[in-house]
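Take a look at these structures.
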Structure P
Amino acid sequence: MSILYVIYLFFLGYIAFTVLYITAFAIAGRIGRADDIQTVRLPNIFRKIAVLIPAYKEDAVIVESVLVNLKQSYPTDRFDLIVIADSLQPTTLAELATLPIKVLEVSFEVSTVTKAINEALNWLPEGRYDIALVSDADNHMAPDFLMRVNTAFEHGWQAVQGHRVAKNTNTSVAVLDAISEEINNHIFRKGSRALGLSSSIIGSGMAIDFKLMKAAMTDLHTIGGYDKELEKKIVLSGVKIGYLEQAFIYDEKVANRAVFEKQRTRWIAAQWQFLKFYSSVGISELLKGRIASAFKFIQAFVLPRVMLLGLLAVCTCVGLLSSDVLLWGLPLVSLITLCISLVISVPFYLWKRVTLRELLLIPALMLNFAKAIFNMRKAFKSFIHTPHQTPIPVDKIK
């Protein structure tokens, strides 16, 4: 048995483990439930919420988003929208100045979301806010979003992730990006909670106890993926993160392959940096038997699904050239299992938008993903900004 054969089998085993991990959480997401709390009574306390909105060159969408997000059913004196204005045009700043919000103008040599949020957390008066909530410049919170967050905190939660969904499916890339988002929601948020683990957080739509947020945001290393580090710090502090499936926040999905590639470049670099800085911590947590926090690090080793699909397809084809059943049987079974797991993770309203055109686009996105891997060094040096388009009406969720 050659060393190359052993290495290749180890590689196939690693991929099979990744698929098994995804499958287990996908099934759990179907069987289990999220942490939404249904109540008809008014809360005892309306906690003061700071909605932090980092806006780097987001002139096209920020005013529209602010206008939508002001329409909350939550008492107006119990929440503030704080736009962290980085490199916005004077005309945009003038428009924002007419609205009942707070605007913090910032400027950095190298702009990142982490720097913007930390600047706002240090700028806001100590003790004024109970909850810090992050919303992207293009995000639209559902009218009851803050009310649902407050209800969760009333029942003991200190950190929750809302349900981020697409507000646009106007292109094939946007449809596939929306599907990817919902798969993440199902597996890494609802599935995690069904198994008693913390939900994963995304870059927006998460609400965290203000003091906890401020402490956890200090000394972050990654440039373009602060959410993974923030999640790690929260979990290590002993706080479990909940998932509110009925608390919707609408997010603009990427509309073309070029933006998709830039966004994935940033995400891959962030995941690589996370593994670089925190692998030893994850191993330590696992050896100490702290499964809840160790799983957060194991999750970082799960390969992205687009990459998995491509690798498994290639490995199956390569294996078929051999007479060794294991070399084609293992990747083929893994590929079929992965496809089933992804199918059960996608909500019905998105399946109705999938046509042959979207399916044929998947191989092209695999190539974009491969290019993103080779370009990730760019994201180590500076934040890769993915610009948003003009405001898009929110589609009704069915």
Structure Q
Amino acid sequence: MNSSLIERVRERLAAEASPLHPAVVAAAIRAESGGVLGDTEVLTNLRALQTELTGAGPLEPLLCADGTTDVLVTAPHAVWVDDGKGLRRTPIRFPDEGAVRRLAQRLALAAGRRLDEAQPWVDGQLHGLGTGEFTVRLHAVLPPVATGGTCLSLRVLRPASQDLAALVAAGTIGEEAAPILRDVIDARLAFLVSGGTGAGKTTLLAAALGAVAARERIVCVEDAAELAPQHPHVVKLVARGANVEGVGEVTVRDLVRQALRMRPDRIVVGEVRGAEVVDLLAALNTGHDGGAGTVHANNPAEVPARMEALGAVGGLTRPVLHSQLAAAVQVLLHVARDNAGVRRLTEIAVLRPHDDGRVRVVPAWRIGGGFDAGTAELNRLIAARRAS
């Protein structure tokens, strides 16, 4: 099939109002070829076009592979994948820059977004790719903003459903740390899970929520549906972006406010990354013990500064943020990847207000180092909650 015929078939299919079933694509091939192609040629070209026109095209096998977290396209001949062991280049190739651009624009449309010269980047979510068991976060940038050609980034968001026992068995949680974590959960201490991108924050949070007593009602607020704790009473609220007309947006902050009215025993924010930190801290300071969330930070000591930055977006001054944080959150769990790419819980710490009013992170346990300076304070917090 030459490029001229391919383009004519694409244009015909673009005008189709019905789904692109194989019979529809095959009919378009026959019509645009003038009926000169035999059955074998039609079948070959049908498979080629289906790969381009449905799902994620040639990237679909990568997205569906077990363990894939990211698929990145930086050029037609540069497709990368991260399957938990770091980025590696794949043998997948696109015919040209136009093929990458068409895929990015089609995926943007599937996410309810636009991607063209007037709007050269897109950030959205795709549902139902592959087996339909996961969501994909889409980001794409067109040239000339992306100087090397269309840049496509796909993050696979599989439901995090492992329990604590599974993470202990996998070595993600050390045997010494596991009982500490269970005590924190049972005592209804509020906690944050910190770590870098892809470090396993959501996985650990979901496992911790699965250990919450079955009689408690958990309301989870997320930007994308990732949390799937093994718990009998979970309510999940997921934010929604504006449509192509710019209306219909529902923010994480909107949903945190709604969660307060849903009789939660624990309020959880899947990822605290904006002004919703104001509402979350307010909620945790109004009788909602045991709440939780995740926050991006390369190491535990950076978490107060990260919370400062997020609080500023919501209008909180530094003194107010630290006062709210000290009263609302007691424990920090930090996860990171080791040199082999394995995700581990590396530190359990307490958040302690100092004389200057600012919150400091005091380690209570560290991987490879055992118990630390904050152990006594953590034990005191756990004992005080159990006695109340």
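So helix-only ellipticity at 222 nm (-39500 (n - 2.57) for each DSSP H run of 4 or more, over all residues; to 500), computed for just one structure, reads -16000; which one of P, Q is that? It traces back to P. Source structure of the calculated read-out (volume of the Cα convex hull per residue in Å³, 166) within P, Q: Q. When relative contact order in percent (Cα under 8 Å, 6 or more apart) is calculated for each of P, Q, the greatest value falls to P.
Given a value of 0.00 for FRET efficiency 1/(1 + (r/R0)^6) of positions 284 and 356 (r between Cβ atoms, R0 = 25 Å, to 0.05), point me to the structure among P, Q it was derived from.
On the way: P: 0.00; Q: 0.65.
Clearly, the read-out refers to P.
Readers should treat all values here as calculations from the given coordinates under stated rules, not as data from a laboratory. This one's a predicted model, so the numbers in the text were calculated from it and none came from an experiment. Cβ atoms are built from the backbone, for glycine too; each structure is taken alone.
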